[in-house]
1. For which of I, II, III does relative contact order in percent (Cα under 8 Å, 6 or more apart), calculated from the coordinates, equal 29?
2. For Cα Rg over 2.2 N^0.38 Å, for residues 34-105 alone, the calculated result is 1.59, so let me know which of I, II, III that is.
3. A value of -12500 was derived for helix-only ellipticity at 222 nm (-39500 (n - 2.57) for each DSSP H run of 4 or more, over all residues; to 500); which structure in I, II, III was it taken from?
Structure I
Amino acid sequence: MLKVGLTGGIASGKSTVGDMFAGLGVPVIQADVIAHQLMQPGEKVYCEVVRHFGDEILNPDGTINRSRLAELAFSSNPRFSKPGQSSRVQELNQIVHPAVIHAQEEWMADVGRRDPQAIAMVEAALILEAGAGRRFDRLVVVTCQPEQRIERWAHKQNVDPERARQEVERRMAAQLPDEEKIAAADYVIDNSRSLQETSDQVRAVYEKLRVEAAEGALT
């Protein structure tokens, strides 16, 4: 089995690329989906997040309001920040990342048991930031132009361009720059052009990963 990490900066198109790989038969799991599951009421991660960030992040039904949590985590408001910190995103990551990584490992192991020649792909924004790059055999990085990130975020979140710019810049400040991610990548997919061009790149990378997975199963 070949363990593949799929990553990239905010609004680079990771999910679009992940869907393309899934369409080619690659098992793909999103770290964000895992995190959402772990933050359901009663889960250990849920309890820790509420303990650290307070009841104000909760909806009336007791579930976590993820928008409010993100607002508090990325806020530079001193009311929400610890002394010497510009935001509390690291605090949140220290709670969530270890549990997400553990769940990813279990999922990939299960994929490998079912098919030793499989490509198991994890889509996650913060693979390198979380120090999880070494857990994968190959790393695929998705990139696009800065202005495209803002346009895509505005469309996805249905907000005006200026608000989208502020949110993208705020979140990018907590991520490694594209240059560092590209330097760590085995494969880079440029998602700044047409969907067809992105699809062509995905298929080319898939063919290489498929050969590597088969060769790895034989060694």
Structure II
Amino acid sequence: MLHEITSVLECVRRDDLEPAFKMLSRIARVQNQLISTWDVLATLTPSEYSAFRNALGRSSGFQSYQYRLLEFMLGNKNADMVNVHRRDSQAYEALQRALAAPSLYDEVLRLLSRRGYGIPEDYVTRDFSQPYRASKQVAGVWLGVYHNAEKDWDLYELAEKLVDLDHKFQLWRCHHLKTVERIIGYKQGTGGTGGVSYLAKALELKFFPELWTVRTSM
């Protein structure tokens, strides 16, 4: 999926959205496959999991370089998450670059600005290594895109493709949470997190927040 997200980023940068839509449709298929894997993992009973739990040690999803890179590219920026990869110089440097680079959503907002929509300047030129903060002005811009769907159909279509991507990512997180709750209950997670409580907090994250809040105003 990293290849497809990279392709979408490149298409958005050059305002060539038709190939981006193809890639986003493929990403949706991949996400469906990833969501379905939890159905298999959920067949583990607590005793079956306990049989190999100790072999995992402190292994954790935090150690997945590709997953962290994916989240950075989609917009969930957190500089602290890079430190676990410090011993792998190649991964560490790649994550540092991704942390500092505009995410997919940043690039989409820059595209909207180039198309004449009033994205605040400090959102176009912000420090991209910092977590994104939702904006009422950006929400207003998206409302304008939806109201001008006939004129800017490709931007309207892009908005809906992004909502689909975000929606499926949230479904993946939800299945993750319920699978963990079913197998280990409320025990501590392998990476030292609170387990279910940590995953529940992650459910609040949205990569493209204004595309959700604007729905109330339509």
Structure III
Amino acid sequence: MKIKGAIFDLDGVLLDSMFIWDTLGETYLKSQGIKPREDVREILRPMSLFQAAEYFRDEYGIIESIQAIIDGINRLVEHFYFDLAETKPGVIDFLDKLRKNNVKMCITTATDRFMVDAALKRNGIEYYFDKIFTCTEVGHGKDEPDIYYQALNFLGMTKREVFVFEDALYAIKTAKKAGFSVVAVNDSTAQGQQTEIKKLADVYIATFQDMEIEALEFE
């Protein structure tokens, strides 16, 4: 059975943008005059912006409202998504292949919608996707499977007809535990986790230039 639906992560999969998020928590805390703890990157990695804002209030004593914290974080990255973010190599050609094969596509992402919309439009790829699901709107980060289930329900397909495209180990674990087939896309921010990622993934690619749609078939 060939692939009928695709659920794409945005950062690190479609866009070369994970390096922005990898240090964002530290950058925000420093902007508030706060010294980040050494493990802050790992703690924040699976969180949505809402969850990160809650964490900053609970663990660092920031007294601003959750929305004010989210707004502050967004200002740090807004310029990047509006003016600089680029697709990863081979992405557009691969999306073309999927579309020509009538594969229905959507996005699941921890990035807030206004930045997602800006980056997709800037790169001319917004029309490939039938719907965008954000962790903030769903109310769950990718440490939980809710966003994948909502995407699957929207596609109107079974898990056997859909592939999830992810780069982060924690998200791959979530999708696999929920019973999805996963294409793992290499990203430089996850270099120390590639061995485990390769073991978990159904398909592993270094770039979309290595991806052939014929590889996305189910038994």
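1. III
2. III
3. Computing helix-only ellipticity at 222 nm (-39500 (n - 2.57) for each DSSP H run of 4 or more, over all residues; to 500) on every structure in I, II, III gives -12500 only for III.
Each value in this text was obtained by applying a stated rule to the coordinates, not by laboratory testing. None of the values given here were measured: they were computed from a predicted structure.
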